Structure I
Amino acid sequence: MKIGAAAAAVLLTVIVICGCERGVDIEQTGLVKLDEKTYAYIAEGPSFENGLGANAGFVVGEEGVLVVDSRYTPELAGELLRSIRTVTDLPVKYLVNTHYHPVNVWGNSVFRKEGAVIISRPETKRDIKRYSHMYKNYYKKKNPEKYKELQDIEIVPPDSMMGKRLSLDLGGTEVTLDYFGPAHTEGDCIVSVGEGKIIFTGGVLSKGYHPNLADPNADYDNWQAVLEKLKEMDPVYLVPGAGKVCLKEDIETESEYITSLRDMCREKIRKGVPVEEAVSSITAEGVIQGSGDYHQENILSFNIRSLLRKEAFSTINPDFKFVLPSDFRVGGGAGNRKIGRIYWMRRTGNKYEEIEVQWQPTAREQIIMPDIYDRAGNFECTAQQRELKIKGEKEILIKGSPVKAAYGAWFHKTKTVSLRGMWTLTAVIEKNKLYTILCAATAGGKQEIEKESIRDLEEIVSTFETISEERASRD
């Protein structure tokens, strides 16, 4: 029987809406059967009661069950377990944590009691231990009512670590765990069934939700590379970290979102737009077509702040460098090689340390002490709104030579914040540019620790040197 072009188009549309010729309803929430062995558990929405939109799933073999992510709370994990029991009574042999975020792993205790071996990347285990208490403290301060529901959750880390690839036999059904490098988090695990025809992506993919780009260890370039690998696997269905079941074309939508928002933030950096102005000027509607309707719009502001920080160095490409300890990270910046600012920061317990550099063209050939005082009196810190109180002058070393500096105390200008600390500021002229360098530290009022921090920061500043454009690009 022959059909016309219009009828063929309608048939194709039906196939796409259903997911494929097997008729899976990809608009469904709750328990979604993807094939005879594989099930997605799609959150009904972004509410706290629904686990903030985080999905899970499971695969059934002849000998046991593998679960992908345990949901946000033991109660939600219990819902998932009850859904599993509507399908099979086989034991839950494995639970895979695709990444460390609480909405994916705080239900681990339920499956530990079922006897499951919990598997993840080493980075995921590390970050569950590192960040879980910080998430609880956040709720304690920002949302005490929700904290009451979360405070007694038992944090259960994974038992077994995977390398780049691990295959698990459930009895007639093989599930493959792949690590393609850091993307959404540092330890993202991709779970595939049926030679990659069904893929659980964790936070690497979302649909109808703003993807979370704000993780401290997110790697945007490799995230795009991982999305390309998912395309190459030619999946029939993908179960995203949040949102309804995806088809292959949804991967490109995620990629477009990341590319578009990165480009927007880079442009804000080049134009020197202040952080708060950048956050307010980038709207959900403006990222990509349809993103104005995405759930969890509050994540967008976190994404923008993170991108402004992480993209600052590569966008500005400054023509100077320090020998910085590895635990310093770029905190933010704006401008370009001709005129701009950038800062690095390190936090250890109650101690916070920062180095900020601002630069601009100058016709001067030397720095005198009044210039230092002027720069200190008019220094607008990028990281925080601080006022510098000058206490005196000193000399510090840069490349082995003494340079003039001022020092003193700083404090917040806002009345609601009492944070204060110590600082040193110096300035140097190189290649017809004036570089102003500020060292700032606080340790909760412990002056001896702050003095030691300033000495450490001055030691870093002593390694300051300008470099060629070619070397800047290479470094």
Structure II
Amino acid sequence: MMRGADDPTRSRSFTGLFGRMFRNLPPAELKEKHLMDLGADMISEESSVPEGRDDPRDSKTPAGYTYLGQFIAHDITFDPASSLQRDSDPEALEDYRTPRFDLDSIYDRGPADQPYLYTDDVHLALGRLLDNKKDHDVPRVPSTHRAIIGDPRNDENVLISQLHAMFLRFHNQLADRRKADDKKADFTTVQRLVRWHYQWVALYDFLPTIVDKDTYLDVLPHLAENKRNLITHPPKLRFYRARENAFMPIEFSAAAYRFGHSTVRRSYRVNTDEKSGGPFLIFFAENPALGLGGSQPFNAGWAVDWTLFFEPKSAKEADRRVQRARKISTSLADPLANLPFKFAKEMPSLAQRNLIRGKRLNLPSGQAVARAIGANVVPDKELTVGPKFRPLLDVSGEFADNAPLWYYVLAEAQALGGERLGPVGSRIVMETFVGLMMQDGHSFLRQDPLWSPEGGHDFDMAEFIRRAIGQ
């Protein structure tokens, strides 16, 4: 039987708990006014760069990894109960997503329990065919245009909803290929293989794209000895210590993994059509029809050309067609100062929301975590804020050796060039990913660490999409 399908939705086997990775570190004592001031300074007033010129804000990372990161976040964590109005005890919060890389945002409780997500006992339902006659939207309620998917957050914007649709298609393609090859193609088998391909991408493509190489090889020492991802040594975790079951570290979910907010571009081209391809703002509150916001009638001309968002590992040189994620920095694109979601009315700035949530969850300072992991602490004089590189201590002297953890993760990466996370961000993200996989007895790391995808050891997100669309 499918794992999770027979679990009650409120049981501890279906959900998990939040906790602390650094349980002994004291919280950073900070005034909310200073956090609000800091958040205000972190918003960039975007200006366009003339066509054909390099944008110094761009990283080398293809823009699709921002939304793959968002997809992963929605798969492993969801906390609807925390509040910006009161302090919260992380160990009392419940993660309404399983803290496992199991794609419950795609499968939810399976075809037996939620048949409306499926077309039969094996295949997932797709939405309408788009104008290019090749791609599909996610399924939607005709009257309201709400997405019929396992996690409504995957309809927050066009890019994440189209990525969700790509996972639906990958599952169906894998099922059809296995059936055509006379291989076992029941739902449980196909689901397991899709999950393992996804875990492989997370471990061997996404992580090395965003974390520093030294931390990556320290946690996965087998990769220092071979290039074929053969597990010759077990992963080495120094700080992710699960007491009984897997838990979601609050330092990860409320701080380090929110680095992706700074990599969001103000606008994107969705395809190469000169009339309908864009660029479009990622959010456009005044007129939602002109932006890539979700939960609205889907523009059938916005079929995403994923070659504009991912490039294969085998690419010998950067493809100038591929849009790039912004460098990790303390500057966020201006649409993120005015989130168009109903829940954000009282505090529409994403930067301010992140900082206040960190205070409410009593997160330690970035400097305290740096010392705890044995990393060099970024000097206060090198911590700057926003597009004008304002010194942090000019915002408030209260931040002296006491920077909010989320801000510090961004500033640390920025000080190192912004291409990848620095030591603090890398350690938290890397150990959380690997720790969750090692705690999951159904992951490929636990069940078959020598397994590799059908596409070989170079399998990455570009190859995942190529196979999803049947190439």
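Coordinate-derived values only; no laboratory data. As the structure is a computational prediction, the values presented were derived from the model and not from experiment. Cβ atoms are built from the backbone, for glycine too; each structure is taken alone.
Values for this structure:
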{"quantity": "For P(r) over Cα pairs in 10 Å bins from 0, in percent computed as 4, 20, 32, 29, 13, 2, 0, the structure of I, II it came from", "calculated": "II"}
{"quantity": "Winner on distance in nm of label points 7 Å out along Cα→Cβ at positions 220 and 436 once structures I, II are ranked, highest first", "calculated": "I"}
{"quantity": "Mean projected area of the Cα convex hull in nm², for residues 156-355 alone - highest-scoring structure of I, II", "calculated": "II"}
{"quantity": "FRET efficiency 1/(1 + (r/R0)^6) of positions 300 and 332 (r between Cβ atoms, R0 = 35 Å, to 0.05) from the coordinates reads 0.70; which among I, II", "calculated": "II"}
{"quantity": "Winner on relative contact order in percent (Cα under 8 Å, 6 or more apart) once structures I, II are ranked, highest first", "calculated": "II"}
